[in-house]
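Some structures to go through are shown next.
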Structure P
């Protein structure tokens with residue numbers, strides 16, 4: 001199935017050239033206490049996960065991880081970044097950093113919203 005889908009896609013778009021982006025935040029002892037996982041392709045960076053442990057939040061680490069990811073995306077020639085987050089996670093965080101909501105999925109999970117955000121890179 002995947003091969004068939006990829007063959008179909010090649011008729012409409014070039015190969016995406018997916019390249020992973022993995023940034024880790026470690027504490028003084030070397031334990032992971034945050035990070036960002038994503039991948040670039042088709043000229044965009046998709047952020048899958050951005051997480052900072054509760055014990056080290058509000059110290060600018062999330063902002064620093066996001067800035068590093070955006071800088072790497074620019075280095076890779078990306079035009080923008082896109083991601084999704086739930087209303088109980090961090091939509092306001094991303095909006096403070098220039099991301100705009102382009103879609104909302106209501107009642108996912110039940111009683112909550114899932115936001116889809118993007119930011120153009122210059």
Structure Q
């Protein structure tokens with residue numbers, strides 16, 4: 001799932017994930033994301049989350065998801081313009097599994113997905 005109030009960012013992230021073979025759902029804020037998660041009946045394995053959104057921001061979403069044991073296996077990755085180390089630490093302590101700063105490219109997303117164990121490692125060049 002992609003959670004971002006920017007339609008353009010949602011489209012970019014959707015495109016990258018779909019090219020990697022995933023079905024993608026989306027939400028424009030944290031409150032909507034919780035509703036979508038509930039409706040997916042456990043089929044969401046990864047959520048890419050923007051920090052700054054109306055109604056419920058990304059950090060609040062991370063905290064809500066981590067408070068619900070049904071979503072213990074869901075990987076949460078912040079994808080945000082927030083570049084302060086303190087904010088990264090706060091997000092990781094709240095339960096985010098990874099943190100990617102905007103602007104990003106496809107390779108950066110793939111690298112983070114490999115770190116999360118969601119995407120297989122590329123074969124080594126010998």
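Every read-out reported here was derived from the displayed coordinates using simple, explicitly stated rules and does not represent laboratory data. On a predicted model such as this, the values are computed, not experimentally measured, just so you know. Cβ atoms are built from the backbone, for glycine too; each structure is taken alone.
Tell me which structure, out of P, Q, gives -7000 once helix-only ellipticity at 222 nm (-39500 (n - 2.57) for each DSSP H run of 4 or more, over all residues; to 500) is calculated.
Derived from P, not from the others.
Work out which structure the value 3.2 belongs to, where distance in nm of label points 7 Å out along Cα→Cβ at positions 3 and 35 was derived from one of P, Q. All intermediate terms of the calculation are to be shown ahead of the outcome.
Details: P: 3.2; Q: 1.4.
For distance in nm of label points 7 Å out along Cα→Cβ at positions 3 and 35, the value 3.2 is produced by structure P.
Given a value of 1.00 for FRET efficiency 1/(1 + (r/R0)^6) of positions 75 and 107 (r between Cβ atoms, R0 = 41 Å, to 0.05), point me to the structure among P, Q it was derived from.
On the way: P: 0.60; Q: 1.00.
Computed on structure Q.
Okay, next question. If semi-axes √(5λ) of the Cα gyration tensor in Å is computed to be 26, 19, 15, which of P, Q is the source?
Answer for the origin of the read-out: P.
For which of the structures P, Q does the calculation of semi-axes √(5λ) of the Cα gyration tensor in Å, for residues 11-82 alone return 18, 16, 11?
Of the structures listed, the value fits Q.
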